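Please find the structures below.
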Structure 1
Amino acid sequence: MITKLIPLVLLISIAPSVTMAQRKKTVVDLIISGGTVVTMDNSRRIIENGAVAVKNGRILAIGRATEIARNYAAREVINAAGKVVIPGLINGHTHVPMTLFRGLADDLDLQEWLTKYIFPAEAKNVTEEFVRVGTRLGLAEMIRGGTTTYCDMYYFEDAIADETSKAGMRGVLGETIIDFPVADNKTNAEGMAYAEQFISHWKGNSLIVPAIAPHAPYTVSEEHLKAIRAFSDRTGAPIVTHISETKREVDDSLKAKGASPIDYLNRIGFLNSRVIAAHVVWPSEEELGLLKELGVGIVHNPQSNMKLASGVAPVPEMLKQDLPVGLGTDGAASNNDLNIWEEMDTAAKLHKVISKDPKVVNAAEAFEMATIRGARAIHLEREIGSIEKGKRADLVIVDLDDLNQTPYYNIYSDLVYATKAADVRTVIIEGRVVMRDRRLLTLNEETIKADARRYRERIIRSLGTSIRLL
């Protein structure tokens with residue numbers, strides 16, 4: 001009789017310890033469980049049936065789903081079974097309000113496109129309201145496609161930051177400085193004063209990194225470029241700019257300054273590890289070494305460069321030298337979308353055909369340019385770009401069972417060559433769900449589209465016969 005009671009006694013004695021073990025679980029805000037986690041960490045771990053625990057906007061733990069469930073309890077659990085969990089994508093170069101000029105002037109070279117269509121359209125239409133409407137449209141498009149961070153340069157950047165923060169998106173946002181009157185500031189002094197207030201207002205924000213954005217070395221004087229470098233040194237603000245986008249830009253610089261744009265900017269002491277250089281289509285091999293030495297971030301915009309016939313950047317050589325090169329869409333007026341999935345696919349294929357080597361810019365490298373290497377390009381690799389403990393919880397859940405993805409054998413190949421923006425299901429930024437099962441939670445899609453359509457009519461009226469409508 002005594003021996004029969006022993007199991008019962010043992011059970012009674014064990015039960016409290018089980019309860020205590022459950023109570024010892026760390027409580028977190030969110031667990032994403034059951035998916036294939038593509039970490040993009042240094043060892044490029046891919047965790048089948050993995051999970052990610054999130055607390056206070058940061059990643060607290062990554063591991064097998066069973067391991068995370070054993071150690072953590074969450075207020076909210078998202079089931080990612082049958083899906084893939086990736087770091088949020090990074091769009092390294094945009095002019096986000098230009099979504100409202102999408103398709104306005106296509107099939108033109110860069111200088112004609114800028115001087116005959118875009119600059120006049122901006123002069124007649126860009127206001128703070130325009131910027132807010134275009135920004136909301138761009139944010140909605142990017143979030144739907146799994147982009148969680150973007151780097152921008154435009155006017156009324158304080159309004160762009162406000163809309164970006166409200167939408168819960170992350171941005172490196174640069175106020176444009178240019179040596180002619182523009183929508184928000186008519187003089188360089190006004191532009192610099194605006195930039196000072198803008199950076200002071202947003203510095204230290206968890207989502208917004210305020211920056212200063214001299215348009216290009218051919219639109220900003222040497223004196224003003226030096227002043228911008230000094231401003232950046234004093235404030236710590238990143239510098240966003242265009243460099244060596246076209247062959248004509250390089251040729252004109254050689255004639256006017258006796259140096260290429262990169263050599264000229266280096267000569268005047270402008271380049272450093274806070275600079276984010278968009279395009280860089282026409283650098284020499286020596287200049288690539290200089291950019292690496294100085295720590296300049298580079299953003300490759302393959303579709304925009306193709307559409308404007310600007311040329312093809314030497315990305316295989318950039319990767320060979322381990323430069324911090326990411327991907328960007330440019331503005332929707334020259335692309336015509338904000339889809340980083342398409343940029344990944346295009347970057348990989350473009351450089352294969354140009355080099356006549358199918359091995360260059362492989363799928364893993366293309367995905368890296370949209371995630372961790374892209375984070376290096378905008379100098380945020382310590383915060384974003386990979387799924388690692390302590391980093392910001394910018395996470396994207398992507399379907400793996402659509403027709404265009406079935407069957408799949410290699411995760412990077414599937415993500416780069418088969419996955420589309422429409423395959424993105426859920427988007428989390430700073431630990432906050434901003435899109436769930438394709439439904440935007442921080443932006444009103446119908447209102448955004450209605451506002452954008454009203455602006456189309458205004459833009460057409462403002463340009464009159466100069467606009468080409470088909």
Structure 2
Amino acid sequence: MSDFAPIEEKMLAARVSRSAIEAFRRNFHALVRKESGLIAEEAIVPAEGLADWGTISRSAPQPDPSLLGEVVVIKLNGGLGTSMGLQAAKSLLAVRDGANFLDIMVRQILHLRQASGKNVRLLLMNSFNTSEDTLSHLQRYQNEGMHVRSEVELMQNQAPKLDAATLAPVSWPQDPELEWCPPGHGDLYPALIGSGWLQRLLDAGVKYAFVSNADNLGAVMEPSLLQYFASSGAPFLMEVTRRTAADRKGGHLATRKSDGQLLLREVAQCPAEDLQEFQNIEKHRYFNTNNLWLRLDALRDLLEKCNGVLPLPMIVNRKTVDPRDKNSTPVIQLEVAMGAAIECFPGAAAIDVPRSRFAPVKTTADLFSLRSDAYQIDDNGCVVLRPERQGVPPNVELDDSYKLVDAIETIGMPSLLRCRSLRIQGPMQFEDGVIFEGDVTLINPTNTPVPIEPGRYCDTDMRF
């Protein structure tokens with residue numbers, strides 16, 4: 001089927017914005033033309049010669065405080081964190097000292113406002129799943145004006161799943177919500193223009209946007225980086241950092257051979273025969289942190305030039321309509337990546353930043369580490385490693401029995417301040433005063449929690 005009419009009808013009935021419909025139309029027709037969206041290894045070369053923020057920051061001038069009145073901080077806040085057993089917005093998950101991701105974001109913005117005297121704006125890109133929970137929590141910030149929906153919310157669109165056999169919108173009467181999927185964070189651009197927020201921000205004198213994931217506590221709106229971006233004249237700046245073995249499947253930065261344009265290649269865009277080179281972290285050294293800087297006037301101009309739709313590369317994901325039932329109808333989900341816009345902006349740039357600006361909480365192991373004394377909340381409202389860690393976080397590995405948040409809520413918290421690595425297999429119960437140092441492994445093959453008594457354990461391998 002190549003008829004877009006049924007898809008458009010379904011999206012209109014769901015009150016999806018016209019800009020999002022047109023963006024989906026573009027990808028749908030690319031799919032019908034049997035475009036794969038794949039980027040072959042032979043068409044690219046590794047990205048080289050990037051600016052290094054570690055070097056630049058040492059001699060960077062003091063940032064102009066007035067710039068903080070010209071920036072909006074946009075946090076992608078559409079996820080529920082279901083992989084960690086959450087049924088509410090992931091940003092409401094407690095991180096440290098009773099504060100959750102959302103509290104920490106707000107504290108950072110309030111600190112910037114107080115320090116600069118400027119109205120630094122915060123915009124949360126919510127989904128239908130996270131909107132009400134998020135806005136309800138923000139009621140506690142009424143005195144700071146952070147609770148008004150029309151001032152803080154940018155609503156994410158939704159996209160219909162397509163029947164893989166017919167390319168028609170899939171029907172699933174037993175749970176109609178499963179007929180829809182998130183369109184990928186590349187929806188940022190249709191959402192900004194379709195909601196009217198892009199023009200509203202420009203009319204208010206906002207020139208720059210800093211965009212990042214809500215669960216990345218390293219993604220702080222850094223005034224010196226804002227100064228660098230504003231002075232560079234680049235319309236788009238991507239923060240990248242060096243890939244490690246853990247990042248082999250993450251999207252990497254590359255340069256297109258044909259025109260020298262920077263681009264982002266996700267694993268779903270890599271031909272199967274090129275997967276080994278995709279995962280070669282010595283060759284493709286940089287991955288996208290999803291921390292992006294945008295000039296809003298450049299975005300407006302580019303959208304006008306492209307008839308309101310950025311030509312972002314299509315990502316085809318093949319799944320089943322009910323992801324928990326592998327025998328349910330096979331579907332195609334069309335998505336786009338926010339960082340892929342780097343290839344749409346002439347003059348777009350990337351900057352190599354320290355790994356500390358990429359600290360997402362994707363697993364309970366990440367959360368367990370973050371809640372330990374290896375981290376602290378500084379005066380700016382930022383969660384940072386303690387100085388004693390010298391920029392290196394503890395490496396925590398938890399077995400699958402700790403996959404859900406509930407599993408780590410009551411087991412206690414040992415000191416990890418001087419711990420290089422901690423590996424836990426099986427149920428444990430940490431009493432107050434447990435101190436781990438060096439490399440520690442705990443293995444309990446039984447189903448009965450083992451109490452770990454107070455004391456200092458250094459380079460320990462404990463098997464029960």
Structure 3
Amino acid sequence: MRNRLIGTAALSLLGGCSFSPPPRPVAIATPAHFDAIPPSWTEAAPADAAPRGPWWQAFADPVLDDLETRAERASPTLAAALARRDEARAVLGQTAAQALPEIDGTASTLRQRESKARPLSAGSAVTFNDTKIGAQLSYEVDLWGRVRNSIAAARSEASATEADLASVRLSLQAAVADAYARLRGLDAEQDLLARSVDAYTRAYDLTRRRHLGGAASGLDENRAMTVLGNARALAVDVANQRTTTEHELAALTGEAASSFHLAPIAHVPDAPAVPVGTPSGLLQRRPDIAAAERRVAEANARIGVAHAALFPTITLGMGAGYETTGPALLAAPNSFWALGPLGLNLPLFDGGRRKAGLRQARAQFDESAAAYRTTVIGAFREVEDALAAARDLTREAGEQEIAVKAAEATSQLSFTRYREGAATYLEVVTSQTDALNAARALLAVRTRRAQAGVAIVRALGGPIG
């Protein structure tokens with residue numbers, strides 16, 4: 001009995017071994033501040049699990065609010081990410097169960113006749129019932145940390161899929177908001193073209209009457225028709241773009257394109273103001289960075305699992321129960337028990353398979369670390385691009401507004417000069433085309449500003465708080 005206790009204590013001490021390398025942070029050089037905003041400082045803290053809230057409400061658009069709610073409820077992309085998260089949790093549960101003994105109940109009943117010619121027979125046939133009930137226990141002694149590292153790897157993967165879910169949700173929300181901004185920009189452009197077509201139609205009618213009266217040439221009439229035709233063609237093209245964008249929103253919200261319709265609103269949403277923070281804070285709150293970091297931890301734990309495969313595994317077993325050939329089963333004389341078997345699996349020769357598995361695990365760690373660096377570098381680029389776009393588009397919108405006012409004034413003046421006979425219709429056509437192009441460019445800039453606001457939220461991993 002004493003020797004058995006000593007052996008148990010020794011196994012318990014060995015159970016603390018693990019071949020998983022100590023966690024190694026992946027070195028990433030982070031800038032002190034984003035280039036597009038003034039320097040600032042804040043203390044970094046993990047925030048990828050913090051609630052991001054309905055950030056799109058900064059657009060103050062109830063239609064967008066409804067679309068985001070519908071996308072959250074019915075998007076197949078989000079449903080797939082949720083299923084992957086649940087699957088990873090289930091795998092974690094299965095893996096964690098390996099740390100505990102497995103207990104299985106057994107029960108059997110048998111009626112058997114043995115021949116009188118059997119070995120060691122008393123010279124007569126025997127018929128009897130054999131009823132048995134009991135339980136068996138088996139347990140792997142985790143000497144080298146295989147089970148513990150398997151659990152750590154599964155836990156990291158489950159955590160990574162949780163971050164994946166947050167990333168998919170944020171990407172879906174941003175995609176809906178971006179498509180909605182483009183849709184409203186196209187609505188505003190359709191309204192602009194409708195008003196332009198109406199104005200060009202009146203100008204054409206005037207030119208045609210002047211031509212019939214001999215006050216204008218056929219050349220002027222053709223030029224007026226050219227401007228009108230171009231505007232009508234642009235209106236058809238924009239209508240097609242709007243239909244395509246509406247279908248995109250239908251897919252994002254999990255609905256059939258044929259049954260999805262949004263009434264036009266000729267207003268481009270204003271870009272929301274989003275607090276930015278510091279690059280170090282970005283690393284703490286972007287869910288895709290968190291997922292990449294946790295997969296590095298998973299790969300690190302897999303090294304321990306592969307390393308433990310090079311060493312022996314020991315399994316313990318025991319069983320107990322009752323067995324009888326008579327009617328009384330659960331009686332003390334009918335009880336039985338067994339300790340063992342004690343299983344030992346010692347790798348001797350496998351042609352280098354286990355060592356190759358260890359090399360594979362280390363290579364997978366290097367791959368995960370490289371993927372983490374790629375994700376971080378890409379995140380910095382996305383933020384810098386979005387911030388620079390928001391900054392530059394604000395300046396561009398201001399300049400474009402000046403150009404629109406000047407072009408509209410020029411168009412009105414040139415038409416007045418034409419009616420008074422002081423200018424040719426070529427001057428009117430040129431000024432009308434410039435005014436329409438300037439107005440369309442302003443709408444495009446405003447749409448891109450709204451998209452840049454959405455891109456900032458997506459690049460930052462969502463506003464925190």
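What follows is calculated from the coordinates using simple rules that are stated; it is not laboratory data. Worth saying up front: this structure is predicted, and the values here are computed from it rather than measured. Cβ atoms are built from the backbone, for glycine too; each structure is taken alone.
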TODO: Please state which of the structures 1, 2, 3 yields 28, 13, 7 when semi-axes √(5λ) of the Cα gyration tensor in Å, for residues 63-126 alone is computed from it.
DONE: 2
Open item on the list: With distance in nm of label points 7 Å out along Cα→Cβ at positions 175 and 231 coming out at 3.8, pick the structure among 1, 2, 3 it was computed from.
Closed with: 3
Task: Origin of the derived value -22000 (helix-only ellipticity at 222 nm (-39500 (n - 2.57) for each DSSP H run of 4 or more, over all residues; to 500); candidates 1, 2, 3) - done: 3
Open item on the list: Given a value of 26.2 for mean projected area of the Cα convex hull in nm², calculated from one of 1, 2, 3, which structure does it belong to?
Closed with: 1
Open item on the list: Going by distance in nm of label points 7 Å out along Cα→Cβ at positions 111 and 311, which of structures 1, 2, 3 comes out largest?
Closed with: 3
TODO: Using distance in nm of label points 7 Å out along Cα→Cβ at positions 351 and 367, single out the structure from 1, 2, 3 with the greatest value.
DONE: 2
- [ ] Have a look at 1, 2, 3 and say which one yields 4.1 for distance in nm of label points 7 Å out along Cα→Cβ at positions 263 and 455, as calculated.
- [x] 1
